[in-house]
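Q: Got some structures for you, see below.
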Structure I
Amino acid sequence: MSTYCTTFDSPLGELLLIGDEQALRAVHLPGRHARRREWTEAAEPFAAATEQLGQYFAGERSKFALALEPRGGSPFERSVWERIAAIPYGQTDSYGAIARAIGHPEQARAVGTAAGRNPLAIVVPCHRVIGSDGSLTGYAGGLPAKRALLELESGVRQETLC
């Protein structure tokens, strides 16, 4: 099966979308991706993803409805990603709370590491994971991007997100 890629110009910068005919495999934040020679540049397989990302950034979509197939990830990481995907739009959860929810109460730092390895940024909303004290900690796209996404979801409008 062929692997396709395309870019999406978001308020955060250029996102790289990777997938195949069946599912979206990755959404990489600006500066966190490199194209591979074997990938075919094509926008068509990502029509639904780009439409829904556009709606999300316009404040018109709170949940993505896409076929997702992230590659890699240990069973622990996949359980973290599943739990992160369940955090509702406009809400947050802490690394510790996620660790407890997946049955690993002493693994808050490991949850942070797994969140940092989330291949489906924005769609699997790791930006909604915060410190137990409410602080914004760690985000692959940088804390300004994390803050901007949380503000977008809270209804705070900005000229640009970063």
Structure II
Amino acid sequence: MKPERVQKWYFDTDRQIRNWMKRFGIPLLRISLGIVFTWFGALKFFPYLSPAETLAQQTLEILTFGMISPELGIRILAVWECLIGVGLLLGKGLRLVLLLLAFQMIGAMSPVVLFPEQVFQIVPWAPTLEGQYIVKNLVLISAAIVVGAAVERPVHIYDQEDMERLDGRAS
């Protein structure tokens, strides 16, 4: 095979792969996030199945100033995470879903400050299993940012300049 043909095949294949990634990357990322949130949320409905249950209960007790029992708090968190997950899976109401996710992540990351002795074997270098569970949230946060960046503005909030620009493209 001639080098020019190999090079053409390479660039054509690369372009096709990149186009596939552009088309499906963000929807797959949104669905993946939805699966993770639904799954982790559902685990919290069943005592002792979530590896972070105890730490989550302790955190919720502090964040709610003891006004919500740990048992009720974990149920509320389970519903909250499942709502986020289902919203991401359906792709509906993503602005609200991502806002819920942002607040959930603030709570999920707070044990790093509230309970560093439970999150790290050696602060801040060697996370415990619970700490690793928390650190992985950095990836979820970044993924949510990417999904959020792809959410389009509703048509009713476009200003006049946007509408004129859009009308110009349609012509």
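A short reminder: the numbers here are calculations on the coordinates, not readings from a lab. Keep in mind it's a predicted model, so treat the numbers as computed, not measured. Cβ atoms are built from the backbone, for glycine too; each structure is taken alone.
Q: Consider the structures I, II: one of them gives -24000 for helix-only ellipticity at 222 nm (-39500 (n - 2.57) for each DSSP H run of 4 or more, over all residues; to 500) as calculated from the coordinates. Say which.
A: Derived from II, not from the others.
Q: For Rg and Dmax of the Cα atoms in Å, the calculated result is 21.7, 74, so let me know which of I, II that is.
A: Matching structure: II.
Q: Moving to a separate point now. State the single structure among I, II that was used to calculate distance in nm of label points 7 Å out along Cα→Cβ at positions 22 and 46, giving 4.3.
A: II
Q: Okay, moving on. Comparing mean count of other Cβ atoms within 10 Å over residues 38-45 across I, II, which is largest?
A: II
Q: Looking at distance in nm of label points 7 Å out along Cα→Cβ at positions 14 and 142, point out which structure of I, II has the largest value.
A: For this comparison of distance in nm of label points 7 Å out along Cα→Cβ at positions 14 and 142, the top structure is II.
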